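In structure tokens below, several structures.
Please treat every number below as a calculation from the coordinates, not as lab data. Remember, predicted model here, so these are calculated numbers, not experimental data. Cβ atoms are built from the backbone, for glycine too; each structure is taken alone.
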Structure 1
Amino acid sequence: MKYVNVAIDNNTDHTDVLYTYGTELEDIRVGDKVRVPFAMGNRMKDGYVFQVMDELPETIKGLKLVASRVEEISLSEEAISTCSWMRKRYLCRYIDAIKCFTPAGSSSKRGKKRNPFSDMIRQPSEPKQLTLEQDKALNEIIQPMNQNKHEVFLIHGVTSSGKTEIYMQSIEACLKKGKTAIMLVPEISLTIQTIERFINRFGTERVAVLHSKLSMGERYDEWMRVKNGEVKIVIGARSGVFAPLENIGIIILDEEHESTYKSDMSPKYDTFEVAVKRAMINQSIVLLGSATPSIQSYYRAKTGQFNLIRLTKRYNEMPLPSVEIVDMREELKGGNKSIFSIALYQGIKKCLEKKQQVILFLNRRGYSTFISCRNCGYVMKCPDCGISMTYHKEDNEASCHFCGKKSPVPKICPDCTSKYIKYFGMGTEKVEEVTATLFEEANIARLDLDTVKKKGSIERVLKSFHKGKIDILIGTQLVAKGLDFANVGLVGIISADVSLNIPDYRSSERTFQLITQAAGRTGRGNFPGTVIIQSYTPQHYAIEAASHHDYEDFYQQELILRKQTGYPPFCNFFQLVISSKDEQEAKLMAEEVGKFLRAKSGRKEAVSILGPQPAPINRVNERYRYQILIKAKLGTRKQYAKEIAELKQIFFVKKKSSCLLSVDINPYSFL
């Protein structure tokens with residue numbers, strides 16, 4: 001008989017430990033999925049084997065036996081090792097980490113294979129001739145790969161510098177060594193272009209895709225193709241980092257700076273960190289790429305923790321687009337109350353006359369950003385979250401962009417009964433309406449979360465734009481990242497200030513990145529591009545640096561501020577959110593947690609613990625939220641993680657409290 005330690009598939013902190021069972025299965029191994037009798041009633045539960053032992057270290061009374069093994073679904077030892085690491089790193093449950101590695105959906109009852117590539121026609125492509133910069137970069141990456149040595153590389157390359165070709169040729173070198181590869185992109189909208197390129201280069205038989213927009217059946221079948229060793233390359237959004245590949249040679253994160261690589265649901269993992277963990281176990285390469293690297297990554301590269309590769313020229317030798325900043329305050333003084341400056345209006349007109357395409361970028365969806373009474377100042381807020389609801393004219397309703405709740409718009413003010421209910425601010429829906437009025441002859445489309453709800457809608461819009469059927473594409477950050485269209489002559493950034501006004505230490509960094517990335521969508525063909533940035537704060541250093549395509553200048557200014565304030569990369573942030581349906585209970589529990597942490601950390605470190613205080617969005621789904629922030633100096637992360645794990649047991653597991661604790665380490669949003 002053998003003995004196994006098993007993590008049970010049970011969604012509670014109270015059973016988040018390993019349970020010991022006996023088994024007659026002599027060939028049982030770490031990673032196997034098993035069925036076991038659990039708890040007093042011996043109900044059958046799924047579990048995953050974390051350890052196999054020939055002998056028990058001590059006698060266990062009433063030892064239960066494994067009932068059966070689920071042959072189809074099993075994990076590798078490397079995956080189980082990564083799960084154990086994630087539990088400590090992100091303070092999550094065993095089962096939360098395991099579910100990252102297991103497939104969604106189930107096998108088809110009819111035995112039919114569901115193929116997400118069924119409509120895709122392959123157009124075989126050959127590797128492109130590399131520039132001197134690209135060739136040098138590729139050789140740097142391949143050298144440690146050939147030595148089976150773990151290294152992290154950061155490619156800082158201007159937009160359209162040919163990073164994707166380096167990715168593909170690095171993967172080709174990896175496949176020649178008999179290894180596998182993971183290619184990650186931050187947005188599902190970008191997977192379409194990436195999939196087409198990779199299938200054209202490598203063929204459908206060697207490529208699988210894993211992301212949440214696939215049907216459950218497609219996701220399951222793709223996972224099984226990977227698990228069974230039928231494919232060598234996996235393309236996906238952040239969840240693709242958990243692909244059940246073995247012998248991984250390279251993991252690539254394109255647009256590595258994007259916040260979507262950080263999970264906002266448990267486990268709140270950082271895709272880059274998981275990639276590095278898997279690459280370390282496999283002795284393989286992690287390759288990051290961006291025109292606007294995160295401050296954190298660039299700092300690590302500059303201090304020698306990563307290998308830095310620079311690509312300073314565009315692949316087609318075209319110059320970077322010319323950039324004009326328009327001060328919208330001056331436009332107002334001149335009597336122009338339109339959402340378009342005179343320069344942007346004329347720029348669009350010229351582009352349309354030349355049969356060139358236009359992208360208009362505004363990182364705010366909906367028609368109006370809030371609904372208010374001009375008589376008493378009432379603002380329509382979500383009853384569950386307490387934040388302003390956005391008006392969507394197309395649906396004639398107000399929507400909460402945080403929890404998704406929808407409500408009809410009142411005809412009279414609920415507070416003062418006046419009829420002066422008006423819509424303020426603007427989103428992409430309003431921009432679309434105004435653009436259609438001003439440019440009646442143009443074919444216009446919108447790409448944001450409201451227009452891409454149906455499966456395949458992103459692909460349809462992007463294909464139409466690629467074929468020239470759309471003249472003006474309006475969108476949120478979905479249109480600002482990674483898209484490669486040769487006929488775009490102008491990018492208009494409607495309001496560069498939207499992301500500057502977010503209460504977050506990264507707001508300047510995000511603004512610089514969004515402007516630079518959006519600007520990079522133009523001038524990718526055979527003619528130079530133009531960018532027009534509209535702003536009410538044109539003198540801000542992030543906007544100034546973006547207009548000059550000067551990442552280094554922005555980085556130096558931002559790093560000085562980060563150092564002065566002690567923000568990352570000079571610390572690690574812990575965000576603890578305590579929530580309850582009873583506001584007083586949430587507040588009292590948060591105060592207890594704060595006292596515990598301050599007592600543990602001592603007087604010197606206590607100043608680094610901020611709060612508790614109401615979270616910026618104080619109520620979500622009828623739960624009141626209180627927040628504690630910890631600025632942990634470098635080198636203290638493990639100690640704080642240990643203390644938080646301890647308080648979790650004391651206050652939330654052992655106590656019968658209705659409060660919930662959510663922990664996020666280095667969050668991308670503090671809302």
Structure 2
Amino acid sequence: MERTVMMTPTDADVPEVLWTPSPDQAGRTAIAEFARWAREHRGVELPSDTDYAALHAWSVRDLEDFWSAVAEFLGVIFRDPPTAVLGSRDMPGTQWFPGATLNYAEHSLTPGPGREDGDLAVRFAREDGLERTVTHAELRDMVGRARAGLVAAGVGKGDRVVALAPNCPETLVMFLAAASLGAIWSSCSPDFGARAVHDRFAQIEPVTLLAVDGYCYGGKRFDIIENVAALREQLPMLRQTVLVPYLDPEATLEGTTPWAEFTAEPGPLAFEPVPFDHPLWVLYSSGTTGLPKGIVHSHGGIVLEHLKAMRLHNDLGPGETFFWFTTTGWMMWNFLIGGLLVGSTVLLFDGNPAFPDLRTLWALADKYGVTVFGVSASFVQSCLKAGLRPRDSCDLSRVRAIGSTGSPLSVEGFRWVADACGEHIQICSMSGGTDVCAAFVCSAPTVPVWLGELSVAALGADVHSFDEQGRDLDDEVGELLITQAMPSMPVMFWNDPDGTRLREAYYETYPGLWRHGDWVRATPRGSFVIYGRSDSTLNRGGVRMGTADFYAVVEAVDEVADSLVIDTTDLGARDEGALLCFLVLAPRASLEEVEPRLRKALRSELSPRHVPDRFVAVDAIPRTLNGKKCEVPVKKILAGVAPDKAISMGALQNPHALVPFLEMVPAG
């Protein structure tokens with residue numbers, strides 16, 4: 001077996017603690033209340049209300065008791081009671097709560113704490129200054145009207161309703177209306193190219209499309225009416241297109257129904273009871289090779305996972321405001337709107353997070369009193385490199401947690417949050433994905449934050465680090481595996497009737513176990529360190545290292561705006577291949593100036609083996625529509641794989657960025 005090296009931290013010492021809850025703080029959290037409830041009502045033996053390790057051990061030792069306790073404690077509304085918690089434990093094919101019926105939308109819209117008529121459901125802010133607020137009474141009325149519009153169009157259980165629309169109230173309303181009927185939802189951000197949208201929506205044959213006339217980003221306005229018209233022509237099953245005049249109040253498109261007309265008639269707010277595993281929405285894989293996979297999640301699985309995440313892990317509840325920067329094309333939109341499940345206000349922002357500058361989102365947190373503030377790790381890195389100190393210009397006293405996802409948060413990123421935002425803030429780095437629309441590893445309000453580490457495995461997530469032989473690793477880097485089912489694992493892939501593609505995606509390497517494709521180390525503290533994708537691991541002389549460590553060093557240099565590292569050894573070469581580092585340099589920076597510093601830093605902070613053979617300056621790094629670096633597709637291209645076999649251009653936000661890599665491949 002290859003030798004594994006751990007790069008961060010470099011020894012077995014416990015890293016610095018950046019945040020820890022006081023005993024009083026920890027005791028007042030919802031997760032501590034849940035522990036007390038579990039002890040009293042389920043007889044669970046826990047040393048204390050705030051002993052997370054013991055609580056987690058129970059959650060994976062007795063899946064049935066834990067998830068039934070979550071459902072009862074957090075108030076899942078079953079229309080028909082389940083006959084069991086687990087009908088089958090097989091992965092794939094797990095049967096959760098057989099016999100039960102419920103509806104996601106009922107959990108978001110039923111009056112209760114934080115959801116009374118006058119309570120604020122939604123705050124909306126657009127980059128050009130447009131703002132709106134929506135109370136729960138108004139939200140229920142709007143959903144009832146949209147539901148009536150869908151019913152009038154003949155939409156019912158199992159039909160697909162899709163949106164080419166931004167992170168705005170109308171998108172949320174249409175989703176909840178569709179879910180209330182048992183229809184299946186899917187959305188794309190309006191900045192997606194026409195091909196990318198078609199590749200996603202055409203697979204699921206929608207009957208209704210919600211679309212906008214355009215969007216604004218970075219101070220510019222983009223008209224997408226032509227894209228909408230073309231998309232309608234390419235979706236033969238489409239019966240109705242509803243147009244929201246998002247930029248121009250007078251915008252029209254022949255053959256579409258204006259939003260005002262679609263929602264003109266009030267309608268009853270009713271909820272179709274559907275089986276626990278009935279499809280709620282379809283999310284998509286990045287689609288870097290071939291069509292994006294349609295990942296189907298269930299009503300019941302998402303209700304359970306998101307209630308658990310919002311209430312227990314994020315400690316959200318009535319009177320609090322939840323924000324995550326996202327578009328409707330990223331799973332974090334689906335996660336964000338889960339704040340309604342626990343009676344919190346959700347803050348929707350549409351626009352460029354760096355326009356007019358990087359203070360924009362921090363100013364929103366100040367203005368709206370955000371409680372849990374979520375962004376991407378790359379946004380944190382941008383703020384760090386810009387020398388921003390939000391605490392100096394914004395009141396962040398009400399922000400008690402800052403979430404980070406999308407890629408591993410660097411050690412410097414952890415330090416920056418603590419220093420530039422506030423020592424009182426819990427740093428909630430989390431990792432999971434579109435595949436489960438939830439986190440495997442995350443934070444808990446009763447657990448400290450260690451520098452560079454994700455604090456815990458999520459409750460109910462049986463997370464392990466395995467070697468190639470399937471052995472559990474202790475404090476060593478290995479494959480991230482989930483050894484027992486979670487409710488929000490996909491119920492299926494769309495157009496995968498026998499489950500072949502689903503099994504190939506997650507269960508082929510370790511049969512019966514979920515292989516996520518991340519490189520992870522489980523520490524003795526119960527925390528985790530993510531090192532990047534395991535299929536893009538750097539392998540030099542038998543020493544393996546995740547790309548996240550490499551990027552942390554390279555992108556800490558001010559003159560480096562972005563980077564991509566490729567180890568051609570992983571392409572199956574008999575001899576060790578080249579290690580290549582592609583750099584996007586800041587204005588006025590030169591490769592001749594930067595390269596010696598990078599070589600020295602990589603040699604001292606990682607190892608001599610991880611100093612690249614070549615540094616190459618490029619204009620941009622190829623990224624997927626969701627902002628992920630295209631490491632594996634670029635590897636394939638450099639290995640001579642035909643570009644159309646290596647990557648689908650429609651999956652890229654910047655296809656032109658591939659040109660330098662294509663030019664490096666010898667002709668013929």
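Assuming 1.5 is distance in nm of label points 7 Å out along Cα→Cβ at positions 56 and 448 as calculated from a single structure, say which of 1, 2 it is. The read-out was computed on structure 2. Among candidates 1, 2, the computation of P(r) over Cα pairs in 10 Å bins from 0, in percent that gave 3, 13, 22, 26, 21, 10, 3, 1, 0 used structure 1. 64, 50, 32 is what came out when Cα extents along the principal axes in Å, for residues 240-399 alone was calculated for one structure; which of 1, 2 is it? Label of the source structure: 1. Across the set 1, 2, distance in nm of label points 7 Å out along Cα→Cβ at positions 224 and 304 reaches its highest value in structure 1.
Using FRET efficiency 1/(1 + (r/R0)^6) of positions 440 and 560 (r between Cβ atoms, R0 = 41 Å, to 0.05) for the comparison, can you identify which of 1, 2 gives the largest number? That would be structure 2.
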